1. With helix-only ellipticity at 222 nm (-39500 (n - 2.57) for each DSSP H run of 4 or more, over all residues; to 500) coming out at -1500, pick the structure among I, II it was computed from.
2. Work out mean count of other Cβ atoms within 10 Å over residues 128-135 for each of structures I, II, then name the structure with the largest result.
3. Among the shown structures I, II, from which was the value 15 of relative contact order in percent (Cα under 8 Å, 6 or more apart) calculated?
4. If mean count of other Cβ atoms within 10 Å over residues 144-151 is computed to be 18.9, which of I, II is the source?
5. Given a value of 33, 22, 20 for semi-axes √(5λ) of the Cα gyration tensor in Å, point me to the structure among I, II it was derived from.
6. When volume of the Cα convex hull per residue in Å³, for residues 136-215 alone is computed for each of I, II, which one produces 129?
Structure I
Amino acid sequence: MNRLRLRMRDLALAAVLPIMVVVMVVVMAGGGAWAQCPLPSASARDPTVHLVILEPRLIYRHDLDLVGLASVRDTFERAPGSGVILGLTKRNDELRIRVRSILQPSVDGRTCIWVDEVTARIGDPEMDVYVAANYQPGSCEYNVVLEHENRHVAINRNVVAAFGPRIGAQLRAAVRRMFPMITTNPKDAARLPQILIDAVRPVLTAMEAELRRENGAIDTPESYRQAHGRCRNWFPAGTRMPARR
């Protein structure tokens, strides 16, 4: 009952900028640029990459009924067939990056951009876990839905934790490979977070695929049938039902 959508929005940018724009203004990067850039501080010659995987505080919510849950976004949940979403766990896999850079004039008057420090964060401080307000805490229905959602919580935590080292390794490799950059526009430094996100996109895509696979493995018609068979009062008379999709 969980949908996790991978989102890659950088805290330091107002909008995601197409990588094609960056390619047009950056004329040299990596090893070839060293000869044209004066040596920066020692920290920029050997930049630090910090990666933090947040352990979210779980927020168990009981304020949306079946109709309200159907409109919640930022989740991968799709009840099998014509089923109804009874609970869901929101995503917690966003990658955010901050970059501290050093700008220096190159030997021909352009701008050398060095990276001094990269700080990356996966996840959010809190994770919302919903059980439909139709089910009273302690009831059979509430407990069955909560048990299922906690399985999604465990999957999401484990997958993100497993991919964290790969993301960190890719970030460090990208920083070593791509900097310094020589550019005709010093404002390109503001695009560095998005450049680095694009550099690790293949592993982010792989993480999303694994999240989809593992969460989908417990959101099957059979699992829903088993859950419904454990309780008897899922949709009493008068229950507001979401529109069929």
Structure II
Amino acid sequence: MYWQLFDYYGHVAGAFYGVRDALKLPAVLYNYATSEAMYFNDTDLPLSFDAHIRVLGTDATVVLDTFFNIEAYRNKQRIISLKSYISQLPNSILNFQLIDTAGVVVSNKWYWTGNTPDVPDFAKTNWKTTPTTQYMNLTALRNLPKVKPTLEFKLERMPESLRLDLIITNPGPSVMFFGEAAILASDNVDSRIPSVWTDNYISLLPGETTTISTYLNYRMQPEAIRFKATNTDEVILRLRPRR
């Protein structure tokens, strides 16, 4: 099903980043069926990490903020059940970080969930689908408080390509949720240039900063960056002066 990952023109879809991020192990992942945070390690090494588990409301209210030390060989390991915390909120935003012994964040996963679960109708399962009788209510995500991120960019000329770094900061008191960066060939938002970022569809806690990068062929002639998150206005950041 590769059309879910990129289209005919080479534009990378959100599913591409979701799949790529999900396959980066070791990591702490969320089990929607059991409402548990789970540690997964696909190496044969006895790795040591701190797991930073956070549960927030859509208004950035912190319901849980705690650390767990993890030392495990290749396997999966239950860390904590989040059911009692999630049940306190209509919708929850989950952030799981895995931090190595040098203090480096090696995995940073985001999830969102609600206190009314999806209910599959397994009795009507067929060879291609299982219908759903009740969907998780995620409507509170539509009303996240507005955030005004600050954006900076750096361009570096390489021998065969142009490296573009985008520095994104969330200076406000609310979570910036699911922000997408795209390269444009003009001010027209439909003039997207195919690009693969080191990360995309970014979420940031209040006060957090992250940098994402991409490499562009010189022939692409990028003109601007478009950035838009669920709870931000669209921002067009020009890479060169208007002609």
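A short reminder: the numbers here are calculations on the coordinates, not readings from a lab. This structure is a prediction, so every number in the text was calculated from the model and none was measured. Cβ atoms are built from the backbone, for glycine too; each structure is taken alone.
1. This value belongs to structure II.
2. Answer by largest value of mean count of other Cβ atoms within 10 Å over residues 128-135: I.
3. For relative contact order in percent (Cα under 8 Å, 6 or more apart), the value 15 is produced by structure II.
4. I
5. Here the read-out was taken from II.
6. Computing volume of the Cα convex hull per residue in Å³, for residues 136-215 alone on every structure in I, II gives 129 only for II.
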